[in-house]
Every structure is written in structure tokens, then in C-alpha cells.
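These are the structures, in C-alpha cells.
Nothing in this text is a laboratory measurement; each read-out follows from the coordinates by a stated rule. Just so we're clear, the structure is a prediction, and the values are computed from it rather than from any experiment. Cβ atoms are built from the backbone, for glycine too; each structure is taken alone.
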Structure P
Amino acid sequence: MSARPLIIPCVDIQSGRAVRLYEGDPDRETVYFESPLDAARHWVRLGAGLVHLVDLDAATGRGENRAVIALIAQELGVPVEVGGGIRSREAAEELLRLGVQRVVIGTAAVKHPELVGELIAAHGPERVVVSLDARRSEQGVLDVATHGWAQGSGIHVADLTPALADAGLETLIFTDVSRDGTLKGLDRDLMRQVRQLWVNTLIVGGGVADVQDVHLLEDERIEGAIVGRAIYEGTLPYPVPQ
């Protein structure tokens, strides 16, 4: 791969604050910034050209943070992508109207896969991303988690990727739920497995801990990673040293 993997800072928003969750559990949060806008501006000052926002309250059905997301999209000065609770065309298009560069579809891509194709047809593949968040089952398959990772779907990642490619999807985000927010490092075998399933742009998340994980991305020819706790706590320097 000619370019270094893109490291995308993540700002998870819960109850109006910038937090990180341990293994996706909304009751195990660490607050890093009282203001998500301040968090996003912090990463932009350090050189971020894209910021990943997640509305955790919308994802879990506990509420929403639409106003602060709109403020960030309008004030930040660099593109933002937003995921969390986007389960209809109307919800996705409202975010796009608010200035979000691209929407990240998770649960709806599993429950209503036709939505992905509709959004791509209407807005182009550069405005739509799908996030598949999964746990490895006892049988070794990747079971997609939905509704803020609270539910298993019984659907395997390998069952979804061909249809997503046929719908015109360019960028897939894959998150290892069992490692998200843990600083355990990436699972190389799992990253290799997902790389084989998706030939277009692949962004991964869940457990990125240090520069060694960036080297792993390079080795496996993965285009980038969404990173939270590691850059907030400094185990991975940001920007990543050359």
C-alpha cells in the first residue's frame, strides 16, 4: 500500500459529552471532554482532516444529540461522518442537510438493506458508509451486533458483504465489538478475515492500541482505522509518527 493508513479520530457523544465506552457498554463510560465540539476541534488542531462522530444515545434509543452534531458539522471546518441510530432515509438525509459529509448506516443495513442502495443512488457512494459491528461466535463466525451493540442479529458479516458491494457501497467500517475501547490491540487473524471479505475501502475499529496496530493495518493492506481511547490516552501518538 502506497499511503499510510488513515487514522480517523472518533468523538463518541453520550448525554451531550465526549466519552468512550468499554466494549460498547453505555454504563461503562469515560468522559474525555465535556464538549464534543471541543473534542473535535482538539483533533483538528492536531491535523485531523476527517472526524468520526457517534451519537451513542440515538444508537441505544436513550435519546439523541442532533443539535450538537449539527453544530460540529457547521463549525469544525473539516468533514465529519456520523453514525448512531440512523435507521431511515429521512434520518440520513436530515444529517446530510445539516452539513454532515457522510452518514454511517449500521443496524439499518442489516434490518433494511435496501436503504443502503437507495441512499447511494440518491447521494452517491462518497456520502454513504456502512458499519458492521460484530463479535466472533463460539463457532468462529462473525455475528453482526445491532441497536448500539446490545443485540445479536444472527447474521454473519460474510452474508452481508456481497449485497453491499452490489448496492454500490465503496467504504465499509468493521468494528470488533469485543475489543472496542479496551486497548487490547487489533486481532490480526480477524483483520485478515475481514480484509478478504471486502475488497473496496476498509476502515476498522475496536481495540487499536499503539503504533504496532498501525503497522498491522499496513501489513494487511487496510486503508484506515477509527481510533478513540488510544489517542485520547496517548498510547497511540496523534498524529501518528512517520
Structure Q
Amino acid sequence: MARLLLIEDDPAIRTTLLRALRERGHAVAAASAAMEGLQTALAERPDLIVLDLGLPDLDGRELLRMLRAVSTIPVIVATARDEETEMVRLLDAGADDYVVKPFTAAQLDARIRAVLRRGGSAEPSPVLEVGGLRIDQAARSVSLDGGVIELTPREFDLLHHLALRAGQVVTKRELLSEVWQVPYGGADKTVDVHLSWLRRKLGETAQEPRYLHTIRGVGVRLSGPSGDLS
């Protein structure tokens, strides 16, 4: 788990990212303006800052320079511009990485983990356990009741995302956005097919589920055979 500070003035984006990053196990504080963000950064000393450039009281580039004058906290800049010259200016100004809007929470989380790994601040990836399922994110391995299950990369990502939300119903739209990184919709059939493959490897069927429970018209829930999450 990392301690993050999100500096973002758009309330809808801020709320969405706060929820998504917290669901991924991070502790996240938020600020909606530059000076509030600077004060929070100095007081809380987060592991990493996600900085939007379009802030109401001060340009994000200026805030980045101010942060760099007093702190070495890693900063990922969120920008709507993808020109190479702009990216170079941001990195030269002290940004550790950047994401170009629109981006998914999964993309941002991957950038966060990469930056923290480079700085030696990332904690070991957790091992998730749901019933007899054991999902090791670092090794990208899965076992069921002690036996190893061979999954494709996409099957692993799908199962891992569901395990992060164990006990909760996850919509197909969210799975398409976070696992397939298709934020504006896609084919539900893609999710259905991969869920079918996962069920086969877990030794169950949609009619007799043990771990993957379809909630008709809503989504899918991962839980242990007796409803246990661990």
C-alpha cells in the first residue's frame, strides 16, 4: 500500500480516482487546488503525488516547481497534452512520470507502482487469498487448494481484479475499463468468454459456481465456496 496525494480540481475525476485507488489498497488524500495540495504534501509527506496541471489557483507546472524546491516526493503529472516537447518540459521540471488524459485507473496504478519501484518505495505486492484461491501478484501465479493453475496474462488480470474486489459485484463495464483498458465501452461477450475460460480452469460452471458468481443484469462476484473472502 502506498500513501498518495491526488491534486485534482475536477470533482467527478477526483471522486472516481479516489475510489479506484483506494480499492487497489492505497491510502489516498486529495486536494482540489494548488496551494491546498502544497500544504497537504508538506504536512502529510505522501509516498507519491498525482498532479493535474489545470488547477484553479495556480498552474500545475508552477506547483511542480514549488514542490521540487522543497521536496523529492515522486510526482506523476496528469495532462491532456501529448506533444513530445510538453512531456520533455514536464520531466525536465521535475516530474517522475506522466499520464495523458483520458486514462484508466489501471493505467495510473501501473504508473504509480513503476515509479515507486524505481525509487525503492514500493512495498511487496500482496498475495490475495479467497477461499482456497491464492493469487500472487508479484509472481503472477495462481493456485487452488494447493494446486497450480495455469492462466493466460488476461485471465490472470481478470481474476486479480475480481480478487481485489472480493465479495463485491463488479460490472462488466468496469472489467472492460480496468482489465481491458477500454474506458468507453466494448463487447460484453469478451468478458463472458474469459469468465467461461476461468470457470473451466477453476473446475466450475456458471450453473454450479464455486468462486465466480454471476449476478444477472449486474455483473460478477468472486467469493469463496462458503461465501468466505479468505
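For which of P, Q does distance in nm of label points 7 Å out along Cα→Cβ at positions 24 and 40, calculated from the coordinates, equal 1.7? Derived from Q, not from the others. With relative contact order in percent (Cα under 8 Å, 6 or more apart) computed over the structures P, Q, the top value is the one for P, the highest of the group.
Which one of P, Q has FRET efficiency 1/(1 + (r/R0)^6) of positions 72 and 168 (r between Cβ atoms, R0 = 30 Å, to 0.05), as calculated from the coordinates, equal to 0.60? Answer for the origin of the read-out: P. Given that distance in nm of label points 7 Å out along Cα→Cβ at positions 96 and 128, derived from a single structure, equals 2.4, which label among P, Q identifies that structure? Label of the source structure: Q. In this comparison of P, Q, the computed figure -12500 for helix-only ellipticity at 222 nm (-39500 (n - 2.57) for each DSSP H run of 4 or more, over all residues; to 500) is attributed to Q.
Comparing mean count of other Cβ atoms within 10 Å over residues 64-71 across structures P, Q, the highest figure comes from P.
Can you spot which of P, Q the value 37, 18, 15 was calculated from, given it is semi-axes √(5λ) of the Cα gyration tensor in Å?
Matching structure: Q.
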